[in-house]
Structure I
Amino acid sequence: MKHIFRLFTVTLALLCLAILPAAAASAQDNGERAEYSRIMGELVKIKEQPTVEVMLKAALLRQGTRYVAGTLEVEPEQLVVKLKETDCILYVESCLALALTAQSSDTSYAAFCDNIRKLRYRDGKIDGYPSRIHYTSEWILQAEKNGYVKEMSKEIAGTPLNQKFSFMSKHADRYKQLASAPAEELLKISEMETELNSHKYWYIPKEDIEKYASKIKAGDIVGFCTSNEGLDLSHVGIVVWLNGKLTFIHASMGAMKVWIEPRTLQEYANSIKSNVGVRIIRVL
């Protein structure tokens, strides 16, 4: 009898261990859906406004969201959607997806996730780690091709940017999914970089940001160009004009949350040694 009781106890414990992760995942999913409902409930009220206004509203509604890096790094590659924690590019991406969903006929959480997939993956198809868009420049190019945005850097300043892509292929060991990846996976990354290198890029030099400030609008996406070899943008945010000053709202690693940057765009750029300027992308 004691043996049977012990066996029952062990079996029950193992069953609980199996259930707990699933329960935690379910609770997390419910939390994400609740956050989505909160935000979407406000956005649908202004869905007739331009997409950029709806996106900016989404950005402001998410002030205080925790900054967390690396949330997409799960294996196998799959769509990960989080609104209660974010990094800089995921913040911008999800705010745009929220706006697109609010203005569509289907405002369900599933429709929002589908919009994330279309923005995050090359041609919207999930096919392993290389199918995810890793360089922000490619994210911009695809969003532009799909009619969501237009890069304004050339029109605003017209300064050519000597941009080359190579960081991921040269430093594959820094990426968990590439460190032991087969040769064909690494080749896909290299081919993607070659494709990006075939495009021309423009930017606003750091010293000229104030000069062109009047041409930068609230709701524009701002990308910070880096001098680090083989990389393009080190940070992104959404432009805000506050009390006549040009700044931006972003998921800040320094503040560990989403907030409106207290410094101006010019001051922030000046504070980063590796920053060479910015690119401006307008939401259509």
Structure II
Amino acid sequence: MPTNAEKNLTGKTILITGASSGIGRSTAFEFARSSPSDLKLILTARRLDRLEQIKDEIRKEVGDGVRVHIQKLDVSKPDEIEGLVDKLPEDFRGVDVLVNNAGFMTGVERAPDIPQNVIDDVLATNVTGVIHMTQAILPIFKARPDGGKGDIIMLGSIAGREAYVGGAIYCASKAAIRSFTDALRRELINTRIRVITVDPGQVLTEFTLLRYRGDKEKADAVYAGCDPLTPDDVAEVIVFAASRRENVVVADTLLFPTYQVRPMCQTKHRNGLLKLLIKRHGFQGSIGLQRLG
């Protein structure tokens, strides 16, 4: 007997950006497993070879009930987004769910030493790329009866709610998308278009290794003393939100691993250190945590 999630996803077309690794890859598999008999997936990323591999793996795992179309796409390039829909096979153009997952960060420099290319690349991918993707797919949603129908799912971050040292541009990019999403939700309130935000805390992906420019020792140190989320953890929440009945909107989700309450992972050991700092120096709230980070 099919689950409610399978029934609600049956026949839908899902478009995922940044699907070649991490959360995007896991989300593709989670959708496929949740509705294995009748689903279409559009997987986009810059690395076409990885998408080919994922397509083959999905077919082997769930069979031919899930049809997968892969498309090379760099969301930082508006011209590639502009031509995306026209490049899709005719029967894949009726997108029902857009998962704006693509995003990245590199470097830990503080202002005024943040390289110009980092500023430009991060904002082009994490902000304008998301906005351009949304504007490319939204007309498909709005063309449907009764004011339109579809799901826009934004992959945000705790960093969009609270900034941290060494992450100014990344935090700014996620805060910008949070504001864009809030405005979009208000603009679409009289439609059946759902706007959904998923804000994870620390997730074990390539993100941290890229941020430290390939320095594995520094990247691993970020997770020392805590058990981070996995991409599968986040994917399960994304698919859960997309598979609710039409009148239910899981509008805003904050997802943490155990012991994390702020951008930096706060373990039991760090809790004890924080209490000691407050006792000795009178640190309060976020100031104490920021200094710990």
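Laboratory data are not the source of any read-out in this text; all were calculated from the coordinates shown. Quick caveat, the model's predicted, so the values are computed rather than measured. Cβ atoms are built from the backbone, for glycine too; each structure is taken alone.
Quick check: 18.6 is what I get for mean count of other Cβ atoms within 10 Å over residues 138-145, calculated from one of I, II. Which structure matches? It was calculated from structure I. Suppose you compute Rg and Dmax of the Cα atoms in Å for every structure in I, II: which one lands on 21.3, 84? This value belongs to structure I. When distance in nm of label points 7 Å out along Cα→Cβ at positions 162 and 178 is computed across structures I, II, the figure 1.0 traces back to II. Please state which of the structures I, II yields 0.85 when FRET efficiency 1/(1 + (r/R0)^6) of positions 34 and 170 (r between Cβ atoms, R0 = 41 Å, to 0.05) is computed from it. The value was obtained from structure II.
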